1. I have 9.6 for mean projected area of the Cα convex hull in nm², calculated from one of the structures P, Q. Which structure is it?
2. Out of P, Q, which structure matches 14.0 when mean count of other Cβ atoms within 10 Å over residues 62-69 is calculated?
3. Looking at structures P, Q, which one was helix-only ellipticity at 222 nm (-39500 (n - 2.57) for each DSSP H run of 4 or more, over all residues; to 500) calculated from, given that it came out as -9000?
4. Where does the value 22.9 come from, among P, Q, when mean count of other Cβ atoms within 10 Å over residues 14-21 is the thing being computed?
Structure P
Amino acid sequence: MKLEIENLKLRVLAIDPGYEKLGLAIVEKNKGKEVLLYSDCFTTSAKENFEKRLFMIGQEVRGLIKKWEPQAMAIEKLYMETNQKTAMRVSEARGVLLYEAVSANIPVTEFTPLQIKIAITSYGRADKKQVTDMVKKLIVFPDKKTADDEFDAVAVGLTFFAHQRY
C-alpha cells in the first residue's frame, strides 16, 4: 500500500497486538525524519471477562485514532505460538483493531515478525534486545519507563516507513 503524502508528512498508528498488553505508538515521518509522538502499553486486567477486555481495547484505539488522526495503521501479523488459546485470543483482539481502523477509513498494513526484524536490524534472527537497542538508535524516546510492547509497536511503525517509497 502506497499513500499519497501531503507535504511529505505521514502519521501512522503502530500496534503490537495483544489482549493483556497492547503496544501502541504514533509515529510520524516529516520530510524524511521519523518522530515518536506517543507510545504506551495499554493493559487489560485478567479479572475482567474477555469480551469486556476486547471492548476496552477497541475504545482505547478509537480514542487514539480520534486524537491523533493517523493516515495509516501498521500492525504485526500473528505468528502461531505454542499456546493455541493465547493465539486465538490475540487473533480476536487483532480483529477488534482491524475493525476500528476500517471504521475510521484508515488503511492497514501488516508485517510479519521477520519483516520487522529485517527492517530494524537487517537481520531476520535478531532477538528482542537487538530490536529494542536498534529502535532506540533510530528514534528519540521521551524520558520515561518504556515497556517492551511499546518498543515493539515503534518497531512496527518504523517498518511501515521502511516499506514506503518517500
Structure Q
Amino acid sequence: MKTLCVVRHAKSSWDDPHLTDIDRPLNKRGLRDAPFMAQMAAEAYAPPSRILTSTALRALTTARHFAQAFATPERDVHVLTALYPGVLHNYLQVIGAQPEHLERLWLFGHNPGVSQLAQYLVGPAVGHMPTCAIVVAELNIQSWQELFLGAGKLAALHYPKQFFPKESLDD
C-alpha cells in the first residue's frame, strides 16, 4: 500500500503582467492558505517520504511551506521541470519513476493535471481541485510503477474554503 497526496499550488498573483507564468508568486490569500494547510496536514498525516514539486514559483513556494511544516529535509524535496505546466501524462511518468521503498509521496502541481491525476487514481468524486486543495489517495500498489486507472481510494479531500468559508482577503 502506498499513499499519494496531490496538492494544487496555493492562489497565485496576476498583479505583474511582465512576469512569465512560471514566475508568478503567491498572492495574499495564497500566503495565508499555504502555511495554514501545511500545518493542518502536518498535524493529520505522517511525513512524506519525498516531496515532488513543479519548478513554478507558486508551486515551489507552496511545497516549501509543507516541507517546513513536516520538517522534511531539503534532500527529500525534488523540484522537477516535468511537473510544469501540469500535464497528467508527465505526472504519471514522474510518479512511476519513484523508488519502490518510498511509501508516501506529496506532489505539488497545477491544474488541469492535478485534478486529472486525482480523478485518474480515485475517481470523479474529486472533481476540480481548487487552489491549495489536498487529495489524499491510498493506493493499492506495492510499487509506484504499478499505477493504474482507479488504483486507489479517496482517503481525504481538504481545501482552504473548508476552514475559511467567507473570504476575508482579496483574490
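1. Values: P: 9.6; Q: 9.1.
Value 9.6 for mean projected area of the Cα convex hull in nm² corresponds to P out of P, Q.
2. On the way: P: 14.0; Q: 23.0.
Attributed to the structure labelled P.
3. The correct label is Q.
4. Numbers: P: 22.9; Q: 9.4.
Corresponding structure: P.
The numbers here are math on the coordinates, done by the rules we state, and not lab data. Remember, it's a predicted structure, so these values are computed and weren't measured experimentally. Cβ atoms are built from the backbone, for glycine too; each structure is taken alone.
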